[in-house]
Structure formats: C-alpha cells, structure tokens
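Visitor: Okay, got some structures for you below.
Each value in this text was obtained by applying a stated rule to the coordinates, not by laboratory testing. Model, not experiment: these values are computed from the prediction. Cβ atoms are built from the backbone, for glycine too; each structure is taken alone.
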Structure 1
Amino acid sequence: MSGGNFDKVEHHFADSNGVKIHYAAAGPKDAPLILLIHGFPDFWYSWRSQIEAFSKTYRVAAMDQRGYNLSDKPPGVDNYAMPLLVQDALAVIHDAGRQRAVVMGHDWGGAVAWSVAMFAPEAVERLVIVNLPHPKGLARELANNPEQEKNSAYAREFQKPEAHKMLTAEKLAEWAPAAERTRYVEAFRKSDFEAMLNYYKRNYPRAPYAVPELPQVRCPVLQFHGVKDKALLPGALDGTWQWVDASWTLVTLPNAGHWAQWDEAATVSTTTLKWLKEE
C-alpha cells in the first residue's frame, strides 16, 4: 500500500440500523481489530499511513462516517446525534466479525471514539485519540478560556442553518496535502456538506457552556495532541486523568497541527504500535 497504492484495501459496508456505513479494511482477517474514525473534513483515507503500518499485524477497518464519501447521508440534524454515530462505529466492529476493537479517532472521529469508550465500554479494548480533548475538557475551556471560545468561532459559524451553502469540495480539500487533493475533492463531491455540518449543529457545545456529566472511561487511553492545533487548544487536556479509570498516556507533538496523524505520521503509527504491545 506504499506510495498511495491501496489496491490491497477491501471495501465493505456495515448496516447501522438501516444506514449503510462504508469502511476500508486491510490486514490479516484473524488478527485483532483496529477501528479508525476520521473527522471533519475528511474520509477513511485520512489514515493511509496508519493503515499501512498497522495492517502488518492487525486487522484494520477505516470507516467513512455517515454523511461522508461512500457512506449513507441521512437527512436531518437529529440523524447525526452522538448515539447514532456510536452505533455506526459498533456496526463496523460487528461487520468486521468482532465484538471488541482498539478504537482510534481524530477530531469528530475522536469525539465518537471517546463516546464509544464511555457508552459501549464492552466494545473497546483500548482507545487512541488524535487531537480531540475529552468532551469535559473542551466544555470547561469553552466556559472559562476566552482564547478557546474565540478559536471556536468557526464551529458557531458551522451551526448556522445555511452554512453548508458556503462549502465546496475544492475549498474543503485545501486542508489536505497537495499530493492528495485530487483524491479528497473526489471524496468530498460524493459527500453531503449539510450532513458534515450537522455534526456541529447537533453535538458541538453551545453557550452557556456547561461541563457534561459523562461516564468514566474504563480502558487504557493513548492521546496524541499536535500543539500547533489552533482550533483545539492544549489547555483542554488538563485534568483528563480524572475522567479515565485506567492508564492515560499523553504524547504532545510540538511540530504537528490539527492533523497530527499526517504531520507526524511515523511517530503516531510507531508509538501506537509500541503502546498496544504493552500489558
């Protein structure tokens, strides 16, 4: 799969209560499963480096979240409520023939991954998060840190009813590395911009901000944070140990931005594989 050659990736579709969820799979079919969940604006291919690294010893399933690329795009804000996004992740795990998996998420995929660990703990062996603070930490910073509140202005714009009309596939793909933009434009043309923003409309905290009551995370957690991320400031990481009842390992990446799995691909992959081998 090196050099962007993904001929060996298998494409599957899971049924999440009637919503078709696409995922790309690779690696030995009898190996432990790693589920990869992308964020905004992205699709399964976000994890190209990790798929190549992980699939040598793990079964990997990289999903398109609902609204994106080859997955279904049900209409309406309520179809993007977090419990349904959790169910999508569980559907992929089950379609891959497993009851449990290592769950790894970035951005909105990180929010889903945290939620799967909190609300379906029986399905999560270990949790890996890339650039998405625990929901309690983000809510606290929105309530108390003016800089985080200011830097979340984009999310409030996305919550406006007509915000999706300002988006184009080409504009969204500007976030992607230049060599990958054609592939991203193609994926975003298959996506639904209104569905993408429904994640923000349904799930992103709104003023007056309050720290939510949430279950403890019971599995070990590895968390990466690219410090150059301007949307999600590192102050939200403080106190995460209070919400995790198992070990919590934080890896800060000073030269990485929001897409740490791209900016420091080798570090994210090798560190994750090493951590997964620990007892």
Structure 2
Amino acid sequence: MSRIVADWLRAARARADAAPLAPRVPLSLAAAAAAASAHRIGSIEPALAERMGAARLPIGAHAAGFCIAAPAAKSLVAIARWLHAEKIAAHWRDELLAIVDDEGRTVGAIERGVVRVLGIATEAVHLVGVDARGATWVQKRAMSKSTDPGLWDTTMGGQVAAGERVGTTLMRETMEEAGIEVAALSDLVHAPPILIRRPVREGYMVERIEIFRGIVPDGVVPANRDGEVERFERLEDRALVGRLATGEFTLEATLILGAELERRGVVAVEGGDDSD
C-alpha cells in the first residue's frame, strides 16, 4: 500500500494540544515545611476553587491561583471526596495516582476520578502489539467503560498507579487487559512518548503516554481478564488506516497508532503519495 496523506492524524494532533475551554489558574499544594514554597501541581477554574473555599475545604488564594493547604494527604482526601459527592468529578475509581509537581517531584497522591478537575498531570502506558507479519492487535473497549465506551484502542492502555514504575504498569496491564506476559513479546521497544493537553468533560487533561511496541508470538491471541475489553481484532494496515480515518478509535489510540503507521511509512501528515 502506497503512503496515504493522513488528514485525520493532523486533526488528532491538533485536538491533543488545545487550550482549556474555560479560564484556569495555577493550582498548588502547600509544602510540608512551613519555610518551603508551594508545589505547583495542576490548574483549576477560579469559580470552582472559590466554591470549594466557601465549603470550608482546605484551599485558598495563592499567588496567581489557589493552593491546597497542608497536611497534603488529609486535604487531598477531603477535596476528592467533596468533588465526588458534588458530582463534579468522574465516578470514584478507588485508585490513587501520583501527584508530580512542575519540577518532576512526587508530592502526593489523589483519587483517579478527580485528576482532570484539578488539571493534575498523569502518566499512562500503551502497548502496540503486532504479529510477525506486521498486522496490529487492537481492542474494542467495553460499553461499561466510563471513558470512550465502545471505541477501539491499542492492544493495551492503562494508567500508572501511585508508587508504580512504568515497566510494572506495562506488565500488570498487559496481563489484565490482554492476558499476555510481557516476557512473551519479542523485539519489545520503548517508543517516543506522546503528550496530550486538552479540555475534557471533567476539566483539563494533561497526560504523558509511554509507548511500547512488540511482536505477539504466532498462536497467541489476546484475551481480556478484567472485563474492560469487549473483544480483540488483528488488523492489516489498510483496515487499520480505514478505521482510524473514520474516527472509530480513541484520540489516544489514534495518536499512537498514527505515529506507528507514520514511522513505518504507511501514512504521512504532509505531502506524499495519497494513492492506495
């Protein structure tokens, strides 16, 4: 198949680098030491921050934005529970994600369901699994998923939990979602990451996606174990490009798979031969 000009990939990249729909200001977390400066951890809509303060939550005006008061662990739990009770955040996941400040230091952890409301940066891991001939294994997300139900996705995608290393997440999520041992993959490569900054229903998404690609052995068929995947399919390049172009995949998967197809010379974002 000759290289195809991928307008859909150009559009996806524009969607993944977009400003908030409503004004947001910096959100900080008070340092444990009184003399230390606060850690910037995200962003928040001013009206929401003021509403939280009026509800006697541990947050107040600080510099050009707002700051969550110490002690961090207690304050973060109180804020997360209030956001959930007020139905401002996504449904409660009972999963903690790390809070990393703008200098790369881990300064706390918070319930996964509230990170977008608070503009907190997250980290995810995705696997692009291909067979020996280059066809790509993709999954259809279960209709019970709170985000992008029924859309198609990479072979595996999952959040890095608080206190977890990327490699550990890769192994855990690949087994849970696809029933595959990472050690069984051949030619495993850590590809360049993707950064997404865009408005979402709950607030603002800032996420770094670590991407791995590897060859799934012949005879191994992905099989979901956690109920989050409806089914898997193995797609040749032509079918994969067609589905990506018609918007059947999540934005994250479109970016990841589009970059993989671009790397392999199947698609191009600028110029090139658009025949197939």
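Visitor: For relative contact order in percent (Cα under 8 Å, 6 or more apart), which of the structures 1, 2 scores highest? Intermediate values should be presented prior to the final figure.
Guide: Working: 1: 19; 2: 24.
Once relative contact order in percent (Cα under 8 Å, 6 or more apart) is worked out for each structure, 2 has the highest.
Visitor: Can I ask one more? Tell me which of 1, 2 gives 20.2, 64 when you compute Rg and Dmax of the Cα atoms in Å.
Guide: Values: 1: 17.3, 49; 2: 20.2, 64.
Clearly, the read-out refers to 2.
Visitor: Using the calculated result -9500 for helix-only ellipticity at 222 nm (-39500 (n - 2.57) for each DSSP H run of 4 or more, over all residues; to 500), pick out the matching structure from 1, 2.
Guide: On the way: 1: -9500; 2: -7500.
Of the options listed, only 1 reproduces it.
Visitor: For FRET efficiency 1/(1 + (r/R0)^6) of positions 32 and 248 (r between Cβ atoms, R0 = 30 Å, to 0.05), which structure out of 1, 2 has the highest calculated value? Before the final figure, lay out the partial values.
Guide: Working: 1: 0.90; 2: 0.05.
That would be structure 1.
Visitor: If mean count of other Cβ atoms within 10 Å over residues 104-111 is computed to be 16.9, which of 1, 2 is the source?
Guide: Values: 1: 27.0; 2: 16.9.
Source structure: 2.
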